[in-house]
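What follows are several structures.
No lab work stands behind these numbers, since they all come straight from the coordinates. Not measured: the values here are computed from a predicted model. Cβ atoms are built from the backbone, for glycine too; each structure is taken alone.
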Structure 1
C-alpha cells in the first residue's frame, strides 16, 4: 500500500485533470464509432480503455486527496 501523501502537488492535479478529460474522450470515441456504423474491435477497445483508465485516475486522485486531507487535519490537531 502506498503511504498517504505528505503534500498535494501540481502533478497530482494534472493527473486528476487528465483523468477527467479521458472519460469524455472515450465516450466520444465510442459514440462516433457506433454512429458511423463502422464498429471495429480496436475502436471499441480504445474507447472503453479511455473510459476505464479515466475513471481509475479520478478514483485514485479522490482517494489520495482524502488521505492527504485526513493526514493534514491530524497534524493540525497535534500542534
Structure 2
C-alpha cells in the first residue's frame, strides 16, 4: 500500500519503509522502486544514505527519510543542510 509523502525542495529522496508483511525495511527511491532491503533498520538507513550520497556526488540534492512507528517520516540525512 502506497503511503502519502510530503513534497520537498529536493530533487530526489530515498525512504526507508517498514515492510511488515516481509518483516524487513525497504529502501525506496523517488520513483517508488525498492532499491534494497535489510532486516535491520539501521542497516537500511545506511544503505539509503549511501545511495543518496551517490546521487549527491552527481550534483543532485537528495534527502533520506525513515518511516516512524506512527506512519510519519523523520529525516535521517540531507545533502542540503
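Kirkwood radius over Cα pairs in Å was computed and gave 12.5; which structure, 1, 2, did it come from? Walk me through the numbers on the way to the answer.
Working: 1: 14.4; 2: 12.5.
Structure 2 accounts for this read-out.
Which structure, out of 1, 2, was relative contact order in percent (Cα under 8 Å, 6 or more apart) derived from, given a value of 27?
On the way: 1: 42; 2: 27.
This value belongs to structure 2.
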Legend entry - Of the structures 1, 2, the one that 3.7 was derived from, the read-out being distance in nm of label points 7 Å out along Cα→Cβ at positions 13 and 45: 1
Inset, instruction - For the read-out helix-only ellipticity at 222 nm (-39500 (n - 2.57) for each DSSP H run of 4 or more, over all residues; to 500), a value of -6500 was computed from one structure; give its label from 1, 2. - result: 2
